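**Q** Got some structures for you, see below.
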Structure I
Amino acid sequence: MVRPALSTLVSGVNASVLTLFLLVSFAGSSAQAQDTTKTMPEFAPEISGILKTKVEFDLDNSLMRFEVRNARFSVRGKINSYMTYKLEIDLSDEGQMKMLDAYVRFSPVTDLNFYLGQRKIPFSSDYMRSPADNIFANRSFLAKYINEGMRDIGFYAEYIFRGRIPVSVVAGAVNGTGNNNPQWIEKPNFAARLAAGKDDGVRAATNFYYGEGAIEHNLSMYGGELRYNNGNFFIESEYIVRQWTDTLSARQNDDGIYLHSYYNFMPVNRMVKMVTPVARIDFIGDAVFRDDIGASRFTCGLNLGFEAKQFYSEIRLNYENYFKSLLPIHTDKFTIEFIGRF
């Protein structure tokens, strides 16, 4: 039993190293090719990454653990005036290596974009955030449970209406079979998102998803969001409902809501550039507004930023207090997290 396990481990390590080597080699060879064919620096591939490491303390059971939560590498670039691309892998997504984004974007005219490939389905601002942008050490219930698995291969069309109140509309069709799983299907699942407002100020969004799941028939999801941001103060709330028919032909319902906020203080300090108190309350259940709640918690903490730009170099201190939980994994926790982004 030891030898197969060791073989599997070595195989997994070799696959990770090979993938990383190919990613870096691709970026290097692409850069050389671009240098010989195009002299403009805008065509050079851009390599970026996110490292998210943490230590957690289970306060209910007097336990602790160290974890590399994410180790992401991505390459994005411009092929010409009409096409761009993005490739992204995670060498440690909760301990597993995964291919994440792999798509080409075609922009024939200003503000009109077409995407073909794999990416997160555009549903929920909190779900679409990168691990570094998540604000908290652990994701919201909506992003972790309701939106889990909504990365898929498909085609999207997006248009941005410029004006005093900008509006973006995106609609797409996907396999519905999940991450890196191009199975044959009879018809695709459909997704749509409408967002109105600027990055600063008030912004509202609504989301829609419909199709078939592996064990969820007539799956439909709806969501609404509202947020305010003035650069330092940020507050956002989102509600999502997920409905489906199970294998016994019974209609099921899950929903959830969160409210989170933070404020950035800019101390006069050579080392710490930003001090950010954060707070969140979130609920999930069969019907949270009818008090049919499966889990609820309050999260608070302090993020210390070592760059003037938020979410790039941070130490996060988070405390989670559960009011109610039906799962044994939901315990009160204290987390220390390091975020490095390059």
Structure II
Amino acid sequence: MRMSATLNCLLVCLTLIVFSCDRATPVVVVYVSTDEQIARPVLDAFEQETGVHVLMVGDTEARKTSGLLARIRAERGAPLADVLWSSEVFGTIGLANDGLLAPHISGLTEAWPLQWRDTDRRWYAFSPRPRVLVYDPARTQLSDLPASWIELADPRWKGQVVVADPRFGTTGSHMAAMRWWMQGDQRWQSWLDAMAANDVRILPGGNAAVVDAVRTGEALLGCTDADDVRAANRNGASLAMLPSRHGDRPGEGAMLTPNTVAIVQGAPNPRTAAMLADWLLSSDVARRLAESVSGNVPIDPIVAAEFPNLAIEDPLHMNLVEVEAHHMPAITESVAAWGGTRVR
């Protein structure tokens, strides 16, 4: 059972007081929106290897990243967190733009494509997972699936598509990427209107609720992340997923949604914060996340070669900073267009 955000914060404060009395025990506070069953083993391994005590603060499934971002903003000037480990990227970029993240030079990402790190080194993206359509192969054949995200607006899928609330988590990230990729407000708005006419439904429970709606037969197709499908199958579901394309041209394939790591500006424990940031960017963690039920895609080409089953051919090539500028407008516009179809 997850603790309330208030109780969680109080426990962090009390633990910080206790450890401040024991200067021999180094500590780092990390705000984490990645699922606890994925993040906890990684952080436990860091503790064991370094001797640094990790205080992990999470959030609820429905709120996910948005709650932690709001907390970092509320703590501006007197932060409790040292590190942010986010399961999405654009909220992290927003914090950097607002001056809430500190630069950190890490040599571990030099071989990575430049799109996966901030030019000022205030954030790094790592271990993404693909955005997918989830379906039940007992009810929907692979050959019948829409060829792209655009084709979800085809009338044959009317009333059969569900999404998570774009205001929380990676659905909003995907909408930002869609708006950026369409390169024009009219094309984007036309797609939103067509999806609304097709009775797309917003579910309040996050990506896991989307997967569950397909599992129970409430919907035929769900827009979600690959790790949520893998988690459901591990718990007994028999679902399949398609890393859907956006267009037909090179660089218009499935969207990869990365994790991000950043050090909070004014972090109380900057030395251990830097240690944890580098740990999360390491090959060891890339392997751990690839081998986990989440099945994250390694960015380091050497590590990626060890996991060919996770490779996404021709993913959507994004300039993450450019896409971030579409984040809030995309969320606002998609909720406005689809709000009348939300499950209550």
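Every number in this text was worked out from the coordinates using simple rules, so none of it is lab data. Everything quoted here is computed from the prediction, not taken from an experiment. Cβ atoms are built from the backbone, for glycine too; each structure is taken alone.
**Q** If helix-only ellipticity at 222 nm (-39500 (n - 2.57) for each DSSP H run of 4 or more, over all residues; to 500) is calculated from each of I, II, which structure is the one that comes out at -11500? If you can, show how the numbers build up before the last one.
**A** Values: I: -4000; II: -11500.
The value was obtained from structure II.
**Q** Suppose Rg/Rh (Cα atoms, Kirkwood Rh), for residues 80-175 alone works out to 1.00; of I, II, which structure was it derived from?
**A** Going label by label, the one that fits is I.
**Q** Work out the source of 0.90 here, i.e. which of I, II gives that when FRET efficiency 1/(1 + (r/R0)^6) of positions 208 and 312 (r between Cβ atoms, R0 = 30 Å, to 0.05) is computed.
**A** Details: I: 0.35; II: 0.90.
Answer by label: II.
**Q** Quick one: semi-axes √(5λ) of the Cα gyration tensor in Å came out at 34, 21, 20 when computed from one of I, II, so which one is it?
**A** Details: I: 30, 27, 25; II: 34, 21, 20.
That value comes from structure II.
**Q** Of the structures labelled I, II, one was used to calculate FRET efficiency 1/(1 + (r/R0)^6) of positions 200 and 280 (r between Cβ atoms, R0 = 30 Å, to 0.05), giving 0.90. Name it.
**A** Details: I: 0.90; II: 0.30.
The structure behind it is I.
**Q** I would also like to ask the following. Matching task: 12 is the computed value of relative contact order in percent (Cα under 8 Å, 6 or more apart). Pick the structure from I, II.
**A** Clearly, the read-out refers to I.
**Q** In terms of distance in nm of label points 7 Å out along Cα→Cβ at positions 56 and 288, which of structures I, II is highest? Let's see the in-between values first.
**A** Working: I: 1.9; II: 0.9.
Between I, II, the highest calculated value is found for I.
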